[in-house]
1. When helix-only ellipticity at 222 nm (-39500 (n - 2.57) for each DSSP H run of 4 or more, over all residues; to 500) is calculated, the result is -15000; to which of the structures 1, 2 does this value belong?
2. If we compute FRET efficiency 1/(1 + (r/R0)^6) of positions 175 and 199 (r between Cβ atoms, R0 = 25 Å, to 0.05) for structures 1, 2, which one ends up with the highest value?
3. From which structure (1, 2) was log10 I(q)/I(0) by the Debye sum over Cα atoms at q = 0.08, 0.11, 0.13, 0.14 Å⁻¹ calculated, if the value obtained is -0.33, -0.61, -0.83, -0.94?
4. Quick check for you: by Rg/Rh (Cα atoms, Kirkwood Rh), for residues 79-134 alone, which of 1, 2 is greatest?
5. Given that relative contact order in percent (Cα under 8 Å, 6 or more apart), derived from a single structure, equals 15, which label among 1, 2 identifies that structure?
Structure 1
Amino acid sequence: MQNLVNFQNHLRRTCLFDIIVIVKTNMSVKIEKSKRKTISLQVLTIDAVLVKAPLKCGDKKIWEFVNSKKSWIAKQIESLKKKQDFAKRFDFENYTYLLGEIHEKQKLSYKQNANKILPKIAEDLASRLGYCFSKLSIKPSKRRWGSYSSKKELMLNIYCVILPLNLVEYVIIHELCHSKEMNHSPKFWKLVEKHLPNYKLRKKQLENYSFLLNLKLT
């Protein structure tokens, strides 16, 4: 038994060392076992990953799996670092950001600015593209930029008002397209592409602003 424990610890240290060398950071690996059939890997931060594995999955198999994903982990961490660097460009204490432009600090809150600016953009796009919504709500959300319900209710995240206009348009058009396709099927994305031929680029650019979803701005 002692030999097995020593082997498992050696395997753990060896794989972790290999990962650290690849991503050049101190990496911690958290393992969660549950009643699942497959192993999954999630990069939580630039120095931590989460492995979810079946209850009966042995340490050797888990660490071999993690070690086989070194390149993928490195890419994910590099992406996270770029997003963090992008977020550092914003100084919310001294400036107000509206539709991608920087302004001197305003008295109006982001909620007030959002309620003032976003409805007109949504109404103009819906009218021009032939869509409609029964109600528009603007509120904070840590999970999404917007939503469209079966009751034709459109929701936009308050912090959409910070995004550049082309990304605000992407969010709104994305949600309006759900009035015809309440899913993310190929048919849905074809509809989005009809209105925004470069939607993939806008979707990718929107990822840089994901840090806003976790902020609490006044």
Structure 2
Amino acid sequence: MKNYNNNPTCDECPLLNNGIFSEQNSEQWLGNENCRQITYQKGETVVKQGAFASHLLYVRNGLIKMVIEGDSEKNIIVDFINSGNFIGFPILFSEDYYPFTVNSLKQSQICLIKKDRFVESIKKTPRTLLHMQVENGVVYKHLFEKLAIVGTKQMHGRLAHALLYLNDEKFADDDLFSCINRKDIAEFVGMSSESMVRLLNEFKSDKLITIKRKNIIVTDKEMLMRLCRVG
């Protein structure tokens, strides 16, 4: 069930305090007419692949996964995105449809900002437009790295890279592993659940990781990094 907040308290939005989005230009796309904050519960779909891309998404609070849906229910998780991040920068100036599905992994407050209004506003502010280009660069860098890993690394290297990423400090406050399951990890790595679980147990036996219920804790970072390199 989605809860609609007709007054998303844009005046308190962290975007106004990051030095990039000033009150002068953000007032054109914040507020009830152009921005709507919605609370999504765990498991709910925020946007569906193929739907009209009418809004830019901002994760005000929460955790989501970005998924590319394939044939025969074979999906690839592109990334896990937490609080304070936008979703959909690459579609701002090019796509009419969402090329991905976004699912909430826990209760999340998502701001839906009208794409056309947002683009109209940032075109008038070079500093903000430059920031958008930098953010786009970060997104594409991640996509290229993921493509290279999935396309050139063996399963051991792919899983090692994924575990290091999922244990990164940027997810320290999200309790990430309690929000995802083994199928999510397998879809993030790009392998079957059975193969991923088998490799997890192999890593555990080799004392590269420790598994405590749903949590996967890296205990030998150096060896995992070596596996990433040699693939």
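1. 1
2. 1
3. Among 1, 2, the structure yielding -0.33, -0.61, -0.83, -0.94 for log10 I(q)/I(0) by the Debye sum over Cα atoms at q = 0.08, 0.11, 0.13, 0.14 Å⁻¹ is 2.
4. 1
5. Of the options listed, only 1 reproduces it.
Since every read-out is calculated from the coordinates, none of them should be taken as a lab result. The shown structure was predicted, so the numbers you read here are calculated from the model rather than taken from an experiment. Cβ atoms are built from the backbone, for glycine too; each structure is taken alone.
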